[in-house]
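Alright, structures below, take your time with them.
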Structure 1
Amino acid sequence: MESKKFCKERGSTLLKIEDEEELKFIQSQLSYFYWIGLSREGIRGSWTWEDKSLPILKMDWKESKDGNCARLAATNMAAHDCSKVIQFICEKKMAFPAA
């Protein structure tokens, strides 16, 4: 929640990964674990992005009973305990002027 709040205060959201190419690029830039904008409401809930959309990517990770938030690292994406303090990635959509 703190990471979502931080991003929102800066006009951005936690990272939403749109496709496999973006996932590979982001992971190539990482050396630690980071929160991203993917979470669920309880272990039986569906994984959704912050904007409530469903992930397009196949989530291929070991589930965790306490893991309702997703963390990203250079080699994997994993369900993890949301209360842990780790770094996070915000993203902000660029606004292009009308032509």
Structure 2
Amino acid sequence: MMSTYMVIFFMFMVGNMIFVSKRKHLLIVLMSLEFIVLSIFFLLMMYLSMIDYNLYMLMIFLVLSVCEGALGLSILVSMIRTHGNDYFQSFNLI
């Protein structure tokens, strides 16, 4: 049981390290955010099943994470259409 939590924590830390280190491309940032959301989902699933709680919270979490992914992809598509690539250095944030 403890090794499962260690794997989930390792997944979360790897996602955070990729998020911090690969900040030039928007697609890699979005993929690392989805990886972090996946590790949090696994943690919530383990925790809620351990305390025998109903899993409605997991469904709400999945709905919010899908909305976050769709919003990120729409920002990525609009950025590629306007600037031609997904580099953060190619456009001005102001």
Source structure (of 1, 2) for FRET efficiency 1/(1 + (r/R0)^6) of positions 57 and 81 (r between Cβ atoms, R0 = 25 Å, to 0.05), computed value 0.70: 1
Of the structures 1, 2, the one that -27500 was derived from, the read-out being helix-only ellipticity at 222 nm (-39500 (n - 2.57) for each DSSP H run of 4 or more, over all residues; to 500): 2
Of the structures 1, 2, the one that 33 was derived from, the read-out being relative contact order in percent (Cα under 8 Å, 6 or more apart): 1
Label whose coordinates, when volume of the Cα convex hull per residue in Å³ is calculated, return 119 (choices 1, 2): 1
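Values in this text are rule-based calculations from the coordinates and carry no lab data. Owing to the predicted nature of the structure, the values given are computational and were not obtained by experimental measurement. Cβ atoms are built from the backbone, for glycine too; each structure is taken alone.
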